[in-house]
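FYI, it's all coordinate maths here, none of it is from the lab. In this text, all values refer to a predicted model and were calculated from it rather than measured experimentally. Cβ atoms are built from the backbone, for glycine too; each structure is taken alone.
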Structure I
């Protein structure tokens, strides 16, 4: 049986992209919404890249920036993912989708409501199932990652990055100052501890461990002090830079199950 329901996903970062990818492959028509200048770290596996580049391909699936409902329809007919700049979610009222997924991961609700569609699912903390959405997906790494909550809230943000290769805080890099970032290295490069990855003004951004640069904010981005700007993977496998992560795949499975369950009801 071919599924033909339409789902709108708010957000197109790497975690949202994992969800979009899985829903698309399950047979849903998927439309993605994001902001004009998304601050994406894992750019090589984020459909959000299409906001600036026009198109983005992740594991064989193409997302294309669209400026109107007519372009959205043409994009869907070409079996692609339409991506619109629409932070307020105006497209939701125009399209009236069967389901809405909030994958912004802002750790707070930026305007998603339960009456937006038959099924409304949200990722991570900031939402309460059965109040502002129908279901919440746990995004905190650990035993319950990807768990569907039909009542209550996801775990609070711990502020501790996931453990990869025995490293947590060391692998994630935050901006030491505010300003425009200029890159010395980009995604896929092998780097050494202490090596310069970028400069923000005169301030160097340095690697804390050896590994492959799995994530890096785009060159020329105006960043704020403390913003997450890079991710060094100590496993050193360049292939991981161009594949949807285990975390994104796990969460997307929870989203697909929740959507199917809610639409069946």
Structure II
């Protein structure tokens, strides 16, 4: 575990694998930290340089006052990757992480040679939905909406397992301010026009039972990019890397090979 001061925030990050390997950057979802990817990473091909980080207001990164902007979240990871001297990475972003991927690709295509847009969209929800969610957090903390979030995140079968509490606890232990700040960033983001300008290999991954970013939204987003691929993982909600890690890793590994990353 390491910490990098961007000048605005202190980002907690971790680098695993081969230091001279092809870089793969993972950006996690709202309400989770870098442990989101733990089920998948052991299943990926060897020889990769795997970079994970906690976005501002999450995990062990610092938590500045809300609200945040998507531009700030993009700049955070841009500065981290420059610090790590990363070029031509494959960027895997889930939910808000996928929005960060889109914004970074538009801003710094030298950093990204291919991207995976997992359970995300060019625009997610409406300002009204996010305003209500922020108000709930301000009134009663993340705990106030945790059960509803679990329904959107996971299939009914997974919600019946003891493992659900691992993810519910991860959610509720994120800083309320960080959750609200990143919610504001999502609320203010509409990347339909900018994402449609991108020309790079892209893969969309959706969960059949995703209550946050339904498959049609993911498909609509990746279809903005010519030649993009789309994969649907069944029996999975918003976090298919948790519910179906074997299938998720297989899809990701296939994309790594198709883009010449391994």
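A few remarks follow.
- Structure with the greatest value (metric volume of the Cα convex hull per residue in Å³, set I, II): I
- Answer label among I, II for the case where distance in nm of label points 7 Å out along Cα→Cβ at positions 152 and 192, calculated from the coordinates, equals 2.0: II
- Source structure of the calculated read-out (helix-only ellipticity at 222 nm (-39500 (n - 2.57) for each DSSP H run of 4 or more, over all residues; to 500), -5500) within I, II: I.
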